[in-house]
Structure 1
Amino acid sequence: MIKLFLTFTILMAGLHLAAQIPVAENIERQVPANIRIKLVNALDTLLVHISKGKLKPDEISAANSALTASIFGDLATITANEKQKEPFCYKPQLINLYPVGQNEYSCAVAYIKDDSLRAIFNFMAIVAGDKVAFSIPLSYLTRNWKYYQIGNVTYFYPDSVNKARAAAFDKNNSVIATKLGLQPEKLYFYLCSNYQDVSRLLGYQYNSEWAGITNEGYGVDAGCIFSIMHNEDFSHDLFHYYSAKIRTKERNSAAEEGIAYSWGNAYYADENGEMITQQQLVKQFKLYVRDNPNISYLELFRKNPPVFESQAKVRALIASLICDEVERQKGVEGIEVLINCGRGDDNFFTTTNNLIGLNRDNFNAKVAGLLNRYQ
């Protein structure tokens, strides 16, 4: 027993000397020492490259490589600290390592600063000879999921898929892209029950900034979408994805959110798991206006106070009414002008004034008239 303990101590000392990343003493012992050293060396190099924004293609495994590179790139925001010129603000520490298949391993890294835990990220590693390649755990965690393909969209799900909603989203994928003069893209859509499930598929076992968040999704990133509360529709952010491909100036939030509310939805799901639509919000907003007859639409647009019981935004809804009128009068060409009007409300109002004669001075009267057109 003493001999075995001394052998293990020597191996662990070699493991620490082989890499800069700290390694927890109680990590799983089911990985041979030579593989552990190789893995930790490769992981250490990967983390340095991530922090410097210099990922190398051979460090990333083939499965979901584009999405993996994107997520790994985001990890740099955790470790970077430009002001203090430190390579690691929250320092990574390997806290778990174990095999999950032939030559495949799970590596859990905690990002810690003093006594503060920022995140725990799970890397998947594949060892092939002298090479080690890493990925997010998406393929591994969804290996037993089912899939359903409709048009340009492939859904992956653990339990069920609503085919009617899937068909509607596939149609909207084509409609939005075509209206903007683009080709509809192939999309890979993962159905998750909440945002905590989404984050785990992306590699985050824990992220302090996302703690407690449920009613969110993720994407479009490398052609991949992760659902909002297991809903098959992601039209809101799909518009943002396609609009970015034709935008020539900085994004105008009012214009983009308005079009996204109109062409897609309000992004969030309601208590029944259905996406909140512009039509629903218009009905709720009319009740709000009835109960608050002295409101200023311009002040609501400027200050964006909470009006709805959901997370939907009144500013975006008002903008959607304006964008609808632009499209009614000027067609998609007018929408493209809005998309490219540049950042800030000044640019938004200059453009809406040129397109449909709506400006700050007549905003209240114009918006009241637009609202009355909706049933």
Structure 2
Amino acid sequence: MKQEIQKRFIETFNQKQKIYFHDYVKARALIESGKGPTEISRRTNIHIHRIGNWTRKDRNRPFSIRCYLKAVNRGYFELDDPKFEKLAYLVGYQMGDGNISRDCCKSWFYGVDSDLSILNDFIEDFGVSGNIKTYKINNGKMAVCDNAFTRLLISLGAPISDKTKQRTEIPKWIMAGNAGIKIKFLQGLFDSELNGFKRVNRGFSFQNLKFYTVKEKHYVKSGIAYLNQIKKVLWDFNISTSPVKKDRIYTRSRDNSIMIQIYFVIHSNYINLHKFSVRIGFLFNTKRKESVDKVFNEIEILAKNEIDKIEKYKQAVNLRKTGMSAYKISKELDLPIHSAKNWLYRKHKPRLLCSFEGQYDMAK
């Protein structure tokens, strides 16, 4: 992984910067071996004035070399698992409500200013600090003006500039990563883009959690593939979702591009919401974390009731095979008689049986 990140890091430089990078590496080896500028120029075909500048002062080194050495000194190519998990979160956030400049030197994170302050502490491990500005009530952006840090994010799969007009996909290292990496990626993505828990009409039902993205009309197919990747990662944690659907079509005013919203929903039944709360949830988005915490105990009880119902259904079916009547089964299992009759005589099943059979453990 180290060599792959280094290679991708160097690829973030433009063509001229890459030429200077490789020229400097060649020239530096000869300088350290005691060769003079004239001989180095003859051997490498690098202009003698450039070699002379490189031998005099470190600040005369090419930008690409200075940026690369900054990354080396910060340990960007010697990362441990906890830092990879943090980077998975940051890449997820960037793929949601973040942006990276075309020159690969600046990265921005958008959100509630107090949450951005927590995120700012989070990135200190990478030797950087962001500048937070509030431009609406409580909402703002955090700018991290650091060429090495930004290029590290790009090296790990964060998209550059306008995400709506490019192919987007979850980086392979995240798709193949361990559970911790996948969870942090989803938390970064959902902290920036997903809605929180919300009741429907003050009852026991909850709104579906909708995840949206927008693509220019020529990139909708790749956008659907990207959302299917997110669904796949969610299913790794047995969290069920709807198929990807198209929504609103509109013309973006700044460039008259035809934009199409696409989305999927995380199903809002109690078992699914409980699994989402326990296994994924939100990390730094305070408002969304509070929306989960407020109803978590209630959802946990409701989810347990649904699971108990599924277990009793299985027991009821097995007892029926022994010839036991629905009345006796209802007494045996402490089950309402109408449920026993619906399951055993009318062949109705608990609503969530097919989706969750054998896939859920409340202890996990």
Answer label among 1, 2 for the case where distance in nm of label points 7 Å out along Cα→Cβ at positions 127 and 151, calculated from the coordinates, equals 4.7:
1
Kindly point out which one of 1, 2 the value 50, 36, 19 was derived from, the read-out being Cα extents along the principal axes in Å, for residues 111-166 alone.
1
Looking at structures 1, 2, which one was helix-only ellipticity at 222 nm (-39500 (n - 2.57) for each DSSP H run of 4 or more, over all residues; to 500) calculated from, given that it came out as -14500?
1
Given 6, 28, 36, 21, 7, 2, 0 as the derived value for P(r) over Cα pairs in 5 Å bins from 0, in percent, for residues 303-342 alone, which of the supplied structures 1, 2 does it correspond to?
2
I have 0.80 for FRET efficiency 1/(1 + (r/R0)^6) of positions 183 and 287 (r between Cβ atoms, R0 = 25 Å, to 0.05), calculated from one of the structures 1, 2. Which structure is it?
2
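So if we calculate distance in nm of label points 7 Å out along Cα→Cβ at positions 79 and 319 for every structure here (1, 2), which label has the highest result?
Details: 1: 3.5; 2: 5.5.
With respect to distance in nm of label points 7 Å out along Cα→Cβ at positions 79 and 319, the highest-scoring structure among 1, 2 is 2.
Readers should treat all values here as calculations from the given coordinates under stated rules, not as data from a laboratory. Predicted, not measured: the structure shown is a model, and the values here were computed from it. Cβ atoms are built from the backbone, for glycine too; each structure is taken alone.
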